[in-house]
Structure I
Amino acid sequence: MTKTIQLNTTERDPELWAIADSVVDPEIPVLTLVDLGVVRELKRMDKGVEVTITPTYTGCPAMDAMAADLKRAFEQKGFEPVTMKTVLSPAWTTDWLSDYAKEKLNKYGIAPPPNSTADKNALLGKPKEVKCPRCASNYTSMISNFGSTACKALWKCEDCKEPFDYFKCI
C-alpha cells in the first residue's frame, strides 16, 4: 500500500516527517531540510520510502549531500529501499521558509530574507533593506553579492560594523 503525504497538507505521516526533520542542511546546520522547504513529499512504500526534494536553486552544490543525508536517515530507521526523487517544478522559493526558520537564521547570525520575494523598493529606486542580525539596525550595505555559499550575499552593518551573511531571495 502506498500513501502519499504532501508538504502543504494537514495529513502527514508523523514518523516520516520526524525523520526528515532530523536532517540538517549541510551548509546552514541551524536549519533542517524540512525547515528549508527542500523536502516536498514523503511516500511510504511497503518497507521503503520515496522522498521527493526540490533544490534551493538549480545546480545547488549541496543537493547531493542533502539527498545522501536524507537517504541515510531513513535507512538508519529501517526504511529500505529509500528512493530519492528530485522535482524542479514548482521551483523552490525563499517564501517556503517558515517564520520559525527565519528566526533560526537570524539567531545564527544570517539575515533572513523578507516575508516575500517581492522587493517593492526596487520599483521605487530605493536600496534593499536588510536588517543586521546582530544589532537589528537597518543601516546596512552590501559588500558582495556572493557570500559564504551561493545562496547568501555578504553584507555589513554600518552601526555595529560587523559583516554578516544575508540569505538571498529566490
Structure II
Amino acid sequence: MVNNLIYRTATSADKPQLIELGLLAYGQFKDQLGFDNWEEMRQSIISEANWYWMFAKSIPIVAVDGDRIAGMAFLFLSGNPWQVYPAHWSYIRFVGVHPDYEGRGIGTKLTNWCIEKAKEEGEKTIALHTSELMLGAQHIYKGLGFKQIEKLPDRFGISYWLFRLDLA
C-alpha cells in the first residue's frame, strides 16, 4: 500500500497527466490488442470530446504522489446513461494506475472510493465494464463484491464483461 498518496477530485488542469496516465496504463496491452485496435483505443484516450464529457458528467478522483498522478477513476452518478449503462445505474469508468504504482492497492482504493461516494449519493446500483486482458482489475472488482453479469460486444478486438454491484 502507498500511504503517502493524497486522494482528491481531479480538475481540468490535471487533464495532460490523466491522458498520459491513460496511455501508460492501457498501453501495457497494446501488444495483445494489435496495432489497429491499439490505435483506436489510443485515439479514444486522447480524444478532447471524451475528456470534456468525462469532466462534465462524472466525479473524477485521482491518487496523487507529490505532483504526479498515480491513479484515476471516474464515477458517473445515475442519470447519465451510456452504451451499456441504463439511466438508473451509477457506474465507474476509466480506472487506471500508473505502471510504477501497480500492486500497491491504488485501484482498490479508487474503486472503493467510488462505491462509497455512490452510496452517499443514494445510488442503488453501481456498475463497470472490463476486458479479458485486465485480470488484475477483475480480481479487484470481484473482491469488492461486483458480480460479472453479462458478456458485452467485443471492443478493440477483445472481449468485455459487464460487472454490477447492488448497493441497497
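What follows draws every value from the coordinates through simple rules; no lab data is involved. Treat the numbers as computed from the prediction; the structure is a model and nothing was measured. Cβ atoms are built from the backbone, for glycine too; each structure is taken alone.
Here are the numbers for the structure shown:
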item	result
Structures I, II, by distance in nm of label points 7 Å out along Cα→Cβ at positions 26 and 58: label with the highest value	I
Structure responsible for 2.0, with distance in nm of label points 7 Å out along Cα→Cβ at positions 34 and 138 calculated and labels I, II on offer	II
At a computed 3.7 (distance in nm of label points 7 Å out along Cα→Cβ at positions 42 and 146), which of I, II	I
Structure (I, II) behind the derived value 16 of relative contact order in percent (Cα under 8 Å, 6 or more apart)	I
For Rg and Dmax of the Cα atoms in Å computed as 15.0, 43, the structure of I, II it came from	II
helix-only ellipticity at 222 nm (-39500 (n - 2.57) for each DSSP H run of 4 or more, over all residues; to 500) derived as -6000 - corresponding label from I, II	I
